[in-house]
Structure P
Amino acid sequence: MSIEVVSPGLCTTVQDWGRYGYQRHGVNVGGAMDALAVQMANMLVGNHRDEAVLELTMKGPTLLFQKDMLIAICGGDLSPTINKKTVKSNRAVWIRSGSILQFSHAKKGCRAYLAVAGGWDVPIVMGSRSTNLRAGFGGLAGRMLQAGDRLEHNPQSSFSLYLAKQLEQKVGDEAFSDTDWFIPASHFAQCQESIVRVIRGDQFDDFTAESRQCFFDQAFQVSPQSDRMGYRLTGSTLALTSPLELISAAVTMGTIQVPPDGQPIILMADRQTIGGYPKIGYVATVDLPIIAQLRPGETMRFQEISLQDAQRALYERERTMNEIQLGIKLTVGWR
């Protein structure tokens, strides 16, 4: 096996981009909360961008590596160390067999992602390796990792083997070696400003003028009752002009619903497939990673964006991702 779980952390699961095409059967998409960090981590080790990774939430695990491996850690800062020596994020790392990778509590952000060359080898269920915790399937036995669990990785790409060989040659007597190059933090979700761009929802005009103004002018705080299903927010109470009876309709990640108490809920990766609360807005896909990295007690402000501008921002990010992927190959000397 590749690794053994010494201690599992708070909530460590196997995730990829999620399982699409089954919402009509009541199966949610799931997948990683911060898809941007997942893609970056996978690119750094030569994987396809949607390979399965470990999602670490708030407090990370301790892992014993039982073979030499090429890894990358992206996303939130959970203070990773290898044999008690600090290891940097956002770069490729070659780790020697017998070494221990340990994470602590989150210092910045909420979730980190651990990618391994080849991706984690767990069964594919309905087109995805992601863990569905509520339904109890996918990932490793449909649950969070536990002490004593063992995980293996899939076969590595030729690029991964090439990069691993480069790092192995410079490791010397150390437990690990990493690349001198890295992906700058500016390319990841930045939570300091916590400005989240939002497209007006289907029922936006059904809220009072004061509520519509407060939605964009006032800050909202992430409630401790937030999880992978949804982020509950506290702040100004949002009120409708008159009661509404809505037929439940399909929802997506980033849908902002307002229940009767007037406090918004942002639906996240493990959301239900349909919802009947009024929808005041939709978080632009490009900004979903910002929310995924916010911790309970932290705040965000909403900023309006048009659908066209949201699409343009997502296109620009995808273009940047392609440039980064090409840059990694050129830097390594891969042809």
Structure Q
Amino acid sequence: MRAEPDRDVRDLRRSDRLTSIELCAGAGGLALGLEQAGFDPILLLDNRDVACETLRANRPTWNVLQKDLLRFEPRHDLPAHRDIDVLAAGLPRVKSAATASRPRGSSWELELFETTARLTVELRPRALLIENVPDLLKRDEYASSRTRVAKHLEDAGYEYCWLLVDACDFGVPQHREYAVMVALRDGATDTFTANLCPIPPAPGLTVGSVLRGSMGARGWPQAADWATMAHGISPTIVGGSWERGGGDLGPQGSVRAWAKFGVNGRALADDVPSADFVWDPSLGVDHMLKLTVDQVAALQGFPPYWTFEGRKTARYRQVGNATPPPFAHALGVALRTALSAL
């Protein structure tokens, strides 16, 4: 089914909209949030065919290019030159020292990080937006890469800042921490930070309230009781590696956190519980709930109309690795305000 733009997107089309390019676009969470904030993409790039299929299925008019970022050549791959307001990048997550298989400071993920900075210097967008895990900012093994990126930007006249933020402060029912780098060609990073305003918690924005309707969709009589018990926000949903196994809701710590909601975090369901399902975690994992991909997408803040292509595990990988659209929207609004002030 073709997705329709949100009302706020249609409203913004009546006024001047800004332009964006997105690198490592994935399933479109960052692009959707930026669209809602008033940015129309000139190009979205990703190296995975299934992610590109998802983008095209939801927004047939978007210009989607399947290509490795390290092989991206703006002179050949971009449409006719246009001014670029924002270059955005939801880059693959850097690895912690405990999990990285490559030597410290020399990973493929860092190469993409530095390539994005070089492309910024080449393309001269008015703003750069990069989001990643907090380790990119906090861990010493990434300091040399941060320094090289900073030098690229400073030499090109960009002013930049780093922020550590949690998506749960922006209308997402999930603890999900980010390191966000924003660089502005003409200054005004202070305007951006002043306008990245946390949203007061919506009453009852919990795992239970978000999923109650879907849990009862097939007549499961315990849906309301479960939703009342699941009164809290979820742990970080971890998409996992594309090279590893099936879908689960994260490492052991996440599995334990999900168990407190009576959810089996070690597997995903094909459908919501049936009317005869007996939910009783004391009887073991067979009597714990399993979430569907669509339910995980709801906890990521995706609207119901946004679809994901591929088989179950591929769909889950896209959802789990996406930027939550409400958080992306908040970033976009703050960027738009900063750019409008220049």
Say we calculate distance in nm of label points 7 Å out along Cα→Cβ at positions 204 and 252 for every structure; which of P, Q gives the highest result? Q
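Which of the displayed structures (P, Q) returns the greatest value of FRET efficiency 1/(1 + (r/R0)^6) of positions 44 and 84 (r between Cβ atoms, R0 = 25 Å, to 0.05) on calculation?
Once FRET efficiency 1/(1 + (r/R0)^6) of positions 44 and 84 (r between Cβ atoms, R0 = 25 Å, to 0.05) is worked out for each structure, Q has the highest.
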Computing helix-only ellipticity at 222 nm (-39500 (n - 2.57) for each DSSP H run of 4 or more, over all residues; to 500) for each of P, Q, the value -6000 comes from structure P
If distance in nm of label points 7 Å out along Cα→Cβ at positions 36 and 180 is calculated from each of P, Q, which structure is the one that comes out at 1.4? Q
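Readers should treat all values here as calculations from the given coordinates under stated rules, not as data from a laboratory. Just so we're clear, the structure is a prediction, and the values are computed from it rather than from any experiment. Cβ atoms are built from the backbone, for glycine too; each structure is taken alone.
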